[in-house]
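In the part that follows, the structures are each spelled out as structure tokens.
Just so you know, all these numbers are worked out from the coordinates, no wet-lab data involved. These numbers were taken from a predicted model, which means no experiment stands behind them. Cβ atoms are built from the backbone, for glycine too; each structure is taken alone.
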Structure 1
């Protein structure tokens with residue numbers, strides 16, 4: 001279901017001109033969530049490029 005949504009958004013937004021499905025997923029895959037018991041979670045840095053991809057696909061980026 002998720003991949004179908006991403007594919008549809010890539011089609012509608014013209015992202016296939018710049019990305020393949022795999023390269024888009026690879027760009028977003030490097031966001032990491034660090035968790036330790038008893039502590040608040042921490043996200044790795046999210047780049048402007050990643051934020052733009054989330055915006056293009058109408059998905060709120062992780063905070």
Structure 2
């Protein structure tokens with residue numbers, strides 16, 4: 001699984017508050033995923049963050 005945060009992210013921090021092991025938001029800037037390749041045990045956390053994002057800025061891609 002790979003995660004990308006689009007430019008439409010406003011840095012509200014909801015993803016980091018829901019899934020603190022998955023995202024960093026510094027000074028209200030665009031959220032940054034903590035992992036380039038998401039470990040299996042965090043798949044659900046990233047999916048919850050993506051579904052909760054008010055801007056729908058978090059995109060999840062499966063890796064083959």
Structure 3
């Protein structure tokens with residue numbers, strides 16, 4: 001099953017590799033997702049993704 005653009009954005013945000021939504025949008029565009037800006041522009045989605053990016057990128061990494 002293929003992830004929707006929003007589901008992919010949340011999955012990428014949780015990786016800790018992206019510091020903000022702008023970086024997520026660039027990656028999603030590079031991955032060929034469509035209408036990325038429109039889908040991630042609602043305030044609640046954008047702020048939630050920003051919070052996940054911030055928390056994930058600050059989390060200690062193990063490996």
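Structures 1, 2, 3 were shown, and helix-only ellipticity at 222 nm (-39500 (n - 2.57) for each DSSP H run of 4 or more, over all residues; to 500) at -14000 was computed from 1. Assuming 21 is percent of Cα pairs over 18 Å apart as calculated from a single structure, say which of 1, 2, 3 it is. Of the structures listed, the value fits 2.
Taking distance in nm of label points 7 Å out along Cα→Cβ at positions 8 and 32 as the criterion, the highest value among 1, 2, 3 goes to 1.
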